[in-house]
Structure 1
Amino acid sequence: MGLFFGTDGLRGKVNEDLTFDIAYKVGNALATLKDKPTILIGSDTRISNTYLTLGVSSGAMSGGARVIDAGVVPTAGIAFLTKKINADYGVVVSASHNSGEYNGIKVFNSEGYKIGDKAEERIERCFIHNKINDFPNIGVFLQDFTLIKQYRKFLVDASENSFTGKTIVLDCAYGAAHRIAPDVFRRLGANVVAANAVNDGLNINNGCGALCPENLVRRVSRYKADMGFAFDGDSDRLIAVDEKGRIIDGDMIICALAKHFKTQGKLKDNTVVGTSHTNMAIEYDLKNCGISMIRTDVGDKYVLAKLLEKDLSLGGEQSGHIILKDIATTGDGILTAITVANMVISQNCPMSEIFDVALYPQANINVVVSDKFRIMNNEILSKEIVRYNEELQGRGRIMIRASGTEPKIRIMVESKDSDLNDKIAGAMAQLVKNIDGKI
């Protein structure tokens with residue numbers, strides 16, 4: 001990670017951490033790295049999106065770039081369209097799962113993949129020197145809100161089955177999926193119940209979507225639906241709910257898809273990619289089915305890097321980032337929901353019978369801190385992590401990491417003993433607070 005970019009692009013509170021000037025510098029840097037590039041830009045529904053879209057676009061145009069604004073489009077849609085229209089870069093203005101006061105900037109290369117750490121560092125180095133082209137060599141700004149139709153067609157075509165006869169609830173989190181997800185599922189024949197599917201600019205991720213699947217549980221029960229899917233603000237995450245109201249997280253989705261793909265001969269090398277946060281029960285269940293799992297650092301770009309390195313087909317995160325590498329270049333919540341629905345229909349059984357792994361309990365605590373990097377390098381914290389891991393003696397594990405997108409330390413303790421998990425996580429949270437108070 002660089003000074004500005006984190007695990008998922010550049011992110012912060014608007015006009016505090018993320019300003020018009022920084023957005024301008026990102027756009028200008030892209031124009032510096034390539035001569036007169038074509039840059040496709042899209043956003044989610046945040047009220048600050050026009051402001052930052054114009055910042056990125058102005059910086060890019062000052063360096064001679066051709067900018068095409070596609071409007072409100074899921075992150076995966078920009079990745080898909082960047083490659084489809086042969087753009088040099090795709091830019092998404094979104095803070096993904098964060099609340100409305102945050103925003104962010106994600107950059108994709110011409111092949112539709114998120115740029116890596118080295119490319120992010122190159123962009124940051126360009127912040128020092130702006131590229132300014134004199135008249136008439138400044139760039140142009142175009143708008144084409146019809147491009148999303150090509151992404152919609154891709155999603156519809158990705159389904160192997162009709163969803164006719166299925167009642168499906170979609171929680172669109174007041175985000176980028178608010179129109180396209182219900183439209184796609186209706187075109188596939190489903191009886192769609194759409195929740196939080198308007199663009200009001202303010203309520204994105206507010207008590208809804210993938211971060212609050214309890215609302216989806218209630219709706220699935222109320223409408224006696226066959227399944228439900230919840231997206232986050234930019235629709236790159238998916239959390240599902242079965243017909244009995246059980247929440248299906250990203251780990252369980254990966255596990256079920258891996259076993260389904262294996263029976264179809266579509267799971268390359270019988271291996272999937274997870275992260276250090278992936279539940280231990282998932283790894284054991286996959287192993288019993290003859291499927292190996294490779295772990296990476298938390299962050300979907302690290303999952304993708306491993307998928308590309310090993311030429312594998314499936315990977316993702318507990319949070320709901322699922323990458324179907326053979327058909328998409330990044331995590332796509334809508335595409336994953338379509339794939340899960342197809343799996344349920346193909347197996348001709350209720351969703352609850354497919355997702356049957358008993359996960360190990362996890363205690364997760366997020367602590368807001370003033371300097372997450374100094375805390376992570378604290379010697380006392382390191383010693384306590386070692387001590388607790390020795391206490392768990394292979395029966396569980398403790399993981400503490402700095403958030404890549406927020407000023408937080410994330411604590412996770414996992415074992416079959418939920419009370420022990422809570423005890424250790426609470427003690428570590430208090431230690432982090434004590435260390436932070438002394439900085």
Structure 2
Amino acid sequence: MSININFGPRVYLTLFFAGMAYAITYAVPFVQYVFYDAVRNALGATNAQLGYLIAIFGVGNILGAPIGGILSDKYNHKTIYICGLLGTSILSILLAFNLNYQFAMLTFFGFAIFGLLMLFPAHIKIVRLLVSEKDQGKVFGWAESFAGMGSVIINAGAMWIFARYVNEVYGLKYVLVFFGMCGILCSAFLYFLIDSPAKALSRRNESEQDAVVKKAPITAKDFFIVLSCPGTWFAGIAVFSTYTLYCSLSYFTPYFTSVLGVSVVFSGWLAILRTYGIRFFFSPVGGYLGDKFNSVTKVLFVSWACAIIILVTILFLPEGTPLAIAISLMILMSVVTFTARGAMFAVPSEVKIPIKYAAITAGIVCAIGYSPDLFIFILFGNWIDTYGNDAYAMIFIYNIVVCGIGIVSALLTFRYKKVLAQKVGVPQ
């Protein structure tokens with residue numbers, strides 16, 4: 001399949017550094033998932049206390065992101081974005097030299113403000129403004145791909161630094177400093193790469209420019225206008241269903257070791273392929289297909305339907321199934337998940353939510369879509385603790401149900417688009 005994209009070098013460069021910024025924003029608060037024991041020992045925390053830190057950050061998706069959306073639409077989203085990245089970076093460095101649990105609680109609250117209230121809604125708006133509305137699928141697909149690339153670069157650098165220190169506390173300290181310095185460096189590049197709101201708007205067509213130029217100042221009323229729009233909820237459910245699949249992919253690693261008896265090292269290599277390799281190559285494909293067929297929702301619909309077929313197949317695999325078949329199914333599951341991830345954030349454009357509400361929409365969509373962070377890992381973890389290997393069947397069934405919800409939402413989205421087309425007289 002040939003993918004012809006007419007983005008200029010500046011767009012790709014902006015997406016690369018924005019992907020790095022995205023990776024840093026999440027690498028810092030989720031540092032425990034890479035250096036779990038080192039973080040716990042350095043902070044003198046219990047396992048439960050580390051969970052509370054993530055919960056503090058996760059609440060930012062529910063409360064902070066919608067507020068951040070209002071701010072990014074009302075004020076200069078470029079300034080908010082740069083300040084959010086700098087804030088996260090500085091807090092990372094401060095935490096490096098104050099490794100105790102009480103200070104960590106304060107910094108994780110700060111990470112939620114700078115990363116989820118300030119940076120993420122502005123990030124979505126910046127990506128949307130990079131190209132025309134007809135190329136939204138492609139640009140969000142590449143944004144997802146570069147975020148994966150940024151994660152590889154950032155985490156590889158962190159692992160290299162950590163391995164150089166015998167004392168794990170010192171290793172963690174300089175990993176946090178490394179994250180902070182990378183964030184500051186990215187801020188400098190992005191300051192020159194990201195256009196001002198006025199310049200970004202100049203690339204849009206006249207009707208889009210007029211809609212923004214003539215708009216009244218953003219108020220709390222606009223938040224409720226976006227909240228009440230069916231398209232916002234369709235977009236939120238699209239992210240919720242896709243993100244649930246993404247979160248569940250991490251449980252294929254213990255599934256392969258505990259149920260299929262694969263070695264930890266081999267399973268780890270599969271996880272790297274699943275998380276980084278497939279993400280980089282197939283996220284742009286999802287966006288490309290969404291633009292080619294003039295509907296990212298069609299891509300999501302097919303992705304969720306394929307995921308259901310794969311999960312049902314896994315559930316009914318007979319005992320003694322060759323490992324190659326199980327691995328192939330896992331890879332296929334990753335392909336459909338990251339194809340969907342490449343398309344999911346372009347739904348607001350498809351359902352004609354105005355650009356002037358891009359950040360508000362992003363905030364609400366993130367609050368809905370990323371809400372699994374608050375409960376899914378606790379839920380799945382409790383199932384595994386309680387039911388052992390039988391829990392994986394429960395996890396797969398849960399995902400089948402969520403994908404079913406996504407499919408119903410997609411069908412309603414198609415219907416909603418027809419209603420919009422009848423109002424404006426535009427064929428779908």
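Throughout, read-outs are computed from the coordinates displayed, never taken from laboratory work. Here the structure is a predicted model, which is why all the values come from computation and not from measurement. Cβ atoms are built from the backbone, for glycine too; each structure is taken alone.
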If mean count of other Cβ atoms within 10 Å over residues 37-44 is calculated for 1, 2, the one returning 17.5 is structure 2
Value 26 of relative contact order in percent (Cα under 8 Å, 6 or more apart) was derived from the coordinates of, among 1, 2, structure 2
Output -24500 (helix-only ellipticity at 222 nm (-39500 (n - 2.57) for each DSSP H run of 4 or more, over all residues; to 500), calculated) maps, among 1, 2, to structure 2
